[in-house]
Structure P
Amino acid sequence: MPDRRHRWRGIHDADMVRSGLTITAKAGAARYSPGDVALVSLRVTSSRIGHAFPTYVTPRVVLSAELIDGAGQVVAGSRREQVVGREVALDLSREISDTRLSPGKSATLTYRVKIESAGMRARVAVVVEPDAFYVAFFETLLRQGAGRGEAQIRQALEAARRSPFSVFERELPLS
């Protein structure tokens, strides 16, 4: 264990998550002109994790890219996302999808966007939502009526909503 400390650090610890991943972001060209279609790639590799990432059904990892204009504003409708995780039905009855990364494997978000004007850049990010399943579960419980436990469920929901964190964010100049 690092520094002889026996801590159980997992998906809720940003430094621990970062230490297991290699993340790269790059534009396909140094500069694009207005009218060009820019290409940006965001790649996440499970480089130092000895099991599936993320490990179980509660977390999800979101790779995203969006276009930022010359004034620093997000261009409406430009956001694209790719989810890495294992999604199951809220009652755990079936698996919906499994896009987790095995050791050494990668997920790549390929972002293509038309450049409308000078000064454009792409913002790419990797956000970990360690309690994504719980957010959906608690919201469903509250919609269906949580009974005497409603206050505790609301409290748990708010804590789960506060758990996401960024492990990577970068802006790449495009034009």
Structure Q
Amino acid sequence: MELGTDVAGLITPAQRAAVEALLGARELTPRVRERLEMVKGAALGWEVAAIAAWCGRTAATVRRWLGAFRAGGVAALVDAPRGGRPRQADAAYVAALEEAVAADPRALGQPFDVWTSARLSAHLAATTGTRIAPGWLRVLLHRRRFAHGRPKHSVAHLQDPDEVAACEERLRAAGEKGEGGPRPLRTAL
């Protein structure tokens, strides 16, 4: 059925209350929120032209979404699944990723101390059966606010603190006996 310019009888009071409650939710996508606002405008008695002017859409688009609401309720305003390749990093893969990143690689049977994106990708491919490229894995880590970068290796744990202090003392003493500071600047004439 085609919607005209007057849409006042489109929504019942119970539906209006449900729309108002949904508009208070934070997890709504912007597209669904806009469509719910269109329905709310119709419930408030706005005409299609006024709703279209308010949301910056054409009157045909507003009529389409109001018709979808009339036919299927709030569920009809949600985007349909998009076509294309299915998502590989599903919830199980992300859980395995977070578990691996939080654990020491040696505790998981790996022969190294630090994860790299290539090593992490290979480990997750072996444990989950899903292979994701290291570059895309870095994107997933970034989205989950994990820090990544080059490891900083140190040999400080192998040094004797007493010997380090003795060497620093000898170096400081050698610097004091040196040439007495910087040389004066020479200029060409």
Structure R
Amino acid sequence: MKQNKKFVRKNVKGFTLIELTVAMFVLTVGVLGGMVMILLGMTRDNTNRMDTTATNAAQAVLEVIAAVPANATPPLTVTDCLNNVLPLTTVGSAGGTGATLAPNGDVDFTQPAVAGYQINYTVCGTNGLTVAYDVRWRITTLPSGGKLVIVAAGHPFTDNKSRAMAYIAPVTLRTIVGL
């Protein structure tokens, strides 16, 4: 008796080459997407750290200026983490004296610094890391006798010469003294 041998494919289990290729493509896209999210998260973490440190630098200057009565202009100083004693000028005028403002009311870091109204405030981090922030301020005498104080800290990577990955906007703080 002769049996007829036919090669019939019945209920074959497993993957075809096309299914395997599609699965590998989907997995690759997922892994690459996850890696991009991790990199973006690390970048945002660094940006947030820089913003917090810039805020602390601006706050240190703002507190020294705000501690003086509005009608007084004594010579003031602030000391950074390297024990540099930095002078602060607090003389204001009705039109405002000090750093140049942008149209939105923030300090304009594209303009040159005004002598007496700018310091390089150094902040110390861990492992001996230090970062110097460009801190500028403007003082406007108000008709009520008080004064408006605007203090901004520019990040060290906000100039056009650096090779920073992204622009980080300067931090601006405002307060009114003597009302």
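Below are the figures for this structure:
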{"read-out": "Entry that produces -16000 once helix-only ellipticity at 222 nm (-39500 (n - 2.57) for each DSSP H run of 4 or more, over all residues; to 500) is calculated, selected from P, Q, R", "value": "Q"}
{"read-out": "Origin of the value 120, 37, 30, where Cα extents along the principal axes in Å was derived from one of P, Q, R", "value": "R"}
{"read-out": "Parent structure of the calculated result 28, given that relative contact order in percent (Cα under 8 Å, 6 or more apart) is the read-out and P, Q, R the choices", "value": "P"}
{"read-out": "Identity of the structure behind 37, 15, 8 (criterion: semi-axes √(5λ) of the Cα gyration tensor in Å, for residues 34-97 alone, calculated), options P, Q, R", "value": "R"}
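Computed from the coordinates by the stated procedures, all read-outs in this text should not be read as laboratory data. Not measured: the values here are computed from a predicted model.
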